[in-house]
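Peer 1: For reference, the structures are reproduced in the following blocks.
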Structure 1
Amino acid sequence: MTQSFSRRTPGAGDRNPGFTLIELLVVIAIIAILAGMLLPALSKAKAKAQGILCMGNGRQMMLAWRFYVDDNAEKLPPSYGPNQWVNGNLDFNPGNPSNWDVTQDIEKSLLWQYCGNSAAIWKCPADRSTVTVNGTAQPRVRSISMNAWFNSTDVEAFGPGFRVYYKSSDLVEPGPTGTWVFIDEREDSINDGEFCVGMTGYPDAPPSWRIVDYPASYHNGAAGLSFADGHSEIKKWVDPRTMPALVKGGELKLNVSSPNNMDMLWLMDRSTRKR
């Protein structure tokens with residue numbers, strides 16, 4: 001029995017199972033449009049999550065601060081000077097272990113025993129600054145600084161006649177709910193453990209206002225602050241001078257004139273008051 005097979009020449013009615021070049025380009029274009037729509041939303045969601053974590057870190061630091069104050073007859077830990085709350089100056093020198101080794105300063109801090117021995121709460125999760133040590137990028141250990149008007153030996157030069165707080169009972173104005181204790185400082189501004197808000201010209205001489213140290217702006221142009229009553233906030237800055245271009249791996253020029261800067265007024269309102 002002979003079996004026959006028919007052979008056909010492909011014709012116009014046959015379907016090609018693959019994509020044409022035009023169809024492929026259309027699909028790629030659609031994916032690009034969707035990615036362009038979704039990525040900014042994902043970036044904002046990530047920044048918001050980091051902001052929430054940052055506030056949580058701030059609240060834990062405030063608990064540590066409060067426990068220290070309770071154990072020391074209401075005396076506030078010094079922001080700067082002898083027996084200050086944390087030693088060490090940050091920079092980008094790989095030979096300076098204060099930058100990358102938590103045992104150098106943080107584990108010797110006055111607050112270390114009160115913060116659950118957690119080094120993570122000392123740094124904003126959005127701070128990605130590193131220092132290269134022996135060819136390896138090491139994350140820097142700290143982004144928070146303390147209000148320089150809290151028991152400092154040098155701050156009065158930045159506002160003669162303003163209150164320096166030595167005990168918790170001194171916090172009468174603007175009061176615990178309105179006085180910040182910790183702030184996240186920019187990676188190219190942070191050095192020692194204090195953050196100075198200059199009070200020159202406060203409140204009614206705005207041409208004299210200055211930026212002494214620069215707050216961070218990691219959270220979509222905002223920074224985390226913790227207050228003496230224990231609450232934390234994320235403050236969004238409004239003046240571009242508060243958020244200059246980052247000096248990556250270097251240091252900003254500090255203590256600069258910033259007349260009429262409403263961000264500085266906001267900080268001055270919450271730092272101290274005239275005696």
Structure 2
Amino acid sequence: MKVLKKQDWFHADGFPIVVERRDPQEPFGLHCHEFSEIVIITGGAGVHITGEDSYELKTGDTFVIGGDRPHDYLNMDQLSLINILFDPTGLPMSLGDLQSLSGYHALFTLEPAWRSRHQFTSRLQLTPGEIAETLHLIDKLDNELSARQPGFEVMAIAAFLELVTFHSRCFSATRNPTSKSLIRVAETISHMRRHVAQSIALEELVDISGMSRTKYIRMFEATMGTSPINYLIGLRIEEASRLLRSTDRSITDIAFDVGFSDSNYFSRQFRKATGLSPREYRKRHR
């Protein structure tokens with residue numbers, strides 16, 4: 001199986017976004033890559049295969065492919081698509097309130113993880129109006145990447161994030177029943193991110209999900225690889241790490257700032273997650 005390398009697909013300057021237009025898509029062969037991509041089907045029909053499963057494609061289908069996921073296209077009938085290749089490690093995907101959008105988590109994390117279970121029925125399906133806006137945003141991004149004038153990096157990242165945010169909003173507004181089940185889980189993730197410093201009980205998350213306790217926990221763990229409460233603790237450790245690096249606040253104050261009511265418990269959880277005490281972490285990263 002072919003592995004597409006970043007150096008073969010990204011510009012020589014290493015900028016982590018590329019627009020690839022396939023009109024039509026040609027046979028390529030099963031492959032994976034060292035980067036991720038957003039795929040927007042702009043016309044025609046075909047079948048998307050992942051090595052294990054296959055899914056019918058139609059105009060408006062929009063989905064994310066992680067770098068380690070093998071895939072290809074078969075039975076193409078004038079299949080046209082646009083690939084937005086991107087390296088998430090080189091982009092500010094946590095900028096502002098992007099990760100507070102339930103549609104963002106549904107599009108980038110939940111739908112890819114549940115694709116085989118839902119047989120692709122929970123994918124984002126853009127309306128004609130949403131396709132038109134998507135093409136407008138891609139043209140803006142592509143123009144910056146092509147011209148590469150001074151300041152293009154800022155403009156291209158801004159255009160890329162605008163596209164990601166638009167698609168996240170589209171997913172949040174979906175009427176697709178199977179997509180809505182992902183959105184309900186995504187809403188609990190967004191709630192945790194927005195209120196990371198506040199007390200959040202598992203039952204509160206269950207209520208937001210609209211599912212039974214057992215179904216919610218099972219679906220969350222299958223998608224995120226950990227329990228909802230452990231995920232919340234991870235978010236708090238993440239925020240505490242940022243505060244330890246960027247402020248002089250006391251460790252006790254930081255523990256309370258990120259939602260821990262006991263500084264000793266905070267220190268134990270921090271060491272468990274990072275291998276360092278908060279004091280050691282601050283010393284190493286300041």
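Every number in this text was worked out from the coordinates using simple rules, so none of it is lab data. Given the structure is predicted, the values throughout are model-derived calculations rather than measurements. Cβ atoms are built from the backbone, for glycine too; each structure is taken alone.
Peer 1: Identify the structure, out of 1, 2, from whose coordinates helix-only ellipticity at 222 nm (-39500 (n - 2.57) for each DSSP H run of 4 or more, over all residues; to 500) was calculated to give -15000.
Peer 2: Computed on structure 2.
Peer 1: Same structure again: Computing distance in nm of label points 7 Å out along Cα→Cβ at positions 65 and 81 for each of 1, 2, which one ends up highest?
Peer 2: Ranking 1, 2 on distance in nm of label points 7 Å out along Cα→Cβ at positions 65 and 81, first place is 1.
Peer 1: Okay, next question. When you work out distance in nm of label points 7 Å out along Cα→Cβ at positions 105 and 145 for each of the structures 1, 2, which one comes out largest?
Peer 2: Top value of distance in nm of label points 7 Å out along Cα→Cβ at positions 105 and 145 goes to structure 2.
Peer 1: Please compute Rg/Rh (Cα atoms, Kirkwood Rh) for structures 1, 2 and give me the label with the greatest value.
Peer 2: Going through 1, 2 one by one, Rg/Rh (Cα atoms, Kirkwood Rh) is largest in 1.
Peer 1: Comparing relative contact order in percent (Cα under 8 Å, 6 or more apart) across 1, 2, which is largest?
Peer 2: Result for relative contact order in percent (Cα under 8 Å, 6 or more apart) over 1, 2: largest is 1.
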